[in-house]
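Some structures to go through are shown next.
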Structure 1
Amino acid sequence: MMLGDRGILVERYEQFLSAYLSGRTEQALYKAQQFSRKMIEQNISPEEVINIHSTVLESLNGDIPEQVRDSFDFLIEVMMGYGMAYREHQILRDKQMALESEIEVAASMQQTLLQGEIPNIEGLEIGVISKAAKKMSGDYYHFVQNGPDSISVAVADVIGKGVPAALCMSMIKYAMDSLPEQQNNPSVVLENLNRVVEQNVDPTMFITMFYGHYNRTHNRFFYAGAGHEPGFYYNAKSDSFDEFMAKGLVLGVSRSTKYIQYEKTVEPDDMIILLSDGVTECRTSSGFVSRDEVISLIRSYMHLPPQEIVNHVYADLEQLQEFELRDDFTLIILKRSV
């Protein structure tokens, strides 16, 4: 049914209105709804519908009171403004839906690109959890198994959010994969990545990173940091938590930056705890969660395997934030079991 001809439109409208006025049935209303969809499909404006209604009403009932006729004129003016605003709203809504669809695809691609398996190292238990505050994450973690007795791990955070941060993380991931011969040397890895970021990333965007390498043969953990949130080291013998002090400039500021490499001996039941600032800067209704509170949470679950520890800590902090993450959240625990 084409409604382009106004005469046909008025005729059809009169049929539906007459049918309704004569019986006021649900069937008549249903047909009217179907007719309205046809008018929408053919871009007939709300003000034109009112004009047609006024014309048909007068045709069915003869002269209508002047005050009622004037009220229709008033309603037409109102609907002209309403119609324009509504059309703009629909255009913006369609654009938003298209953008959200694209972001969903991009987020799925990010998960596919960045997702990696957790290595299996004898004598080393590993727990990992990483959650995005939005659809796309600015946090990134990366494991590289260099052999049966060694593993490298990186935790990074883009200073920035959304799609640009996610794309930046993808670039970092592939830059790290291109440095296989340097994975055992954290300071060199950071220096190489720093040059990549400085050359390829927008000057307003920086990346923090902690990079470590664990050698099971000698039970040594080598590490370096680029402005990243300090993690914790749990010493089982003294039953104490210490911060990983790995000072270094964030990636991308200066191409010539050098990074200091540190090392630590890992004893049985010791734990290496790496994280992003989304863990230590959780915002609740009463303020920020302190680092000591995070340690207390970890300590309360230390009788569990590392994966269960990180899961419980995340669940507790998520609840404190009323189940609404305000920042990307990444927590990794490496525990020497023998």
Structure 2
Amino acid sequence: MGSHPSETDFDEDPGNRIGSTPPRTRAWRDGAIEAEGFPVARVSDYLERPDVVVWLDLCAPRHEDMHVVSDELGLDPVAVEDAVSRHERTKLDRYEGYVFLNFYIPQVEDGELTMHELSAFLSDRALVTVRQDRGFDVDELIRRWDQAPHTGLDEPSASFLLYGLLDLVVDLQLNAVQALDDEADAVEDLVFDDKFPVKEIQRRSYRLRKNLTALRRIALPMREVLNTLLRRDLRVVPAPLVPYFQDVYDHTLRVGESTDSLRDLVADLLETRLALQGNRMNEVMKKVTSWAAIIAVPTAVTGFYGQNVPYPGFSHHSGFIASTVIIVTFSVGLYVIFKVRDWL
């Protein structure tokens, strides 16, 4: 559908700004873009037309900013408070005439997991997205809408916009799972490395388990969110879009299953690390014990010959030769025996 303004294109227009970041607005009519970048105060004007679908995006809005949006769309104060508050759980709440959703977009960089919170209000012909920060690439979301095989907006409904949003969110969750899977492979390589860096394995395995737990905490509730949206009695998703949302639900199941599998894998790696560490310790103990036995022979012989009492060869050169022969013979014999038994 052509190019669209990016998030920075609005920065030159202070009158179009809410909070520290400008809002993003767009209106569709019959599947084509009717308007874009219009002020928030005009959202209600477009919604008065029954053939228009509107999208509004806010990034890190203040409470007073949300009051403006609430007045335009008639949002409940409780839902507005949830949208502004941070660290809300992944959920879907139903209100009169719209639903409120809250979910998270995970990003993994250099093994570190970062969560970006995103909320959404969905009515019949409007979708409002509220981002807590710029971690979510809203331009990628717009590209998905624009490059869809068919817009899904030929009939006035915002459900297709929500489908594109949820599809992108779940895809990003799958990307995070894949990144953590790669990290698990790296930890596995360290476990079986000859150098066996114990501290590095412990640090990275702990971080991996912590990240998987956090990802699982946001992935599992997404099943309930999609299940609720697909309920026919709620009539949130039109019948033609049900297969699309079902596909997103299947991907959500993959995220949860992959996360559980990785957690089991990490647990197995930790058990393997302990087993290998025990085996390495046994190998070390065998070698130490074997060398101790070999060293005990010359110690015993020299101790015997060091007695201050007469014995065969006492104070004679033959005694020194005899003791040396005994030490070498027994030491070499023990070394050969231990080597054959793979103790050295």
- line: relative contact order in percent (Cα under 8 Å, 6 or more apart): greatest across 1, 2 for structure 1
- request: Consider the structures 1, 2: one of them gives -16000 for helix-only ellipticity at 222 nm (-39500 (n - 2.57) for each DSSP H run of 4 or more, over all residues; to 500) as calculated from the coordinates. Say which.
  value: 1
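Values in this text are rule-based calculations from the coordinates and carry no lab data. Keep in mind it's a predicted model, so treat the numbers as computed, not measured.
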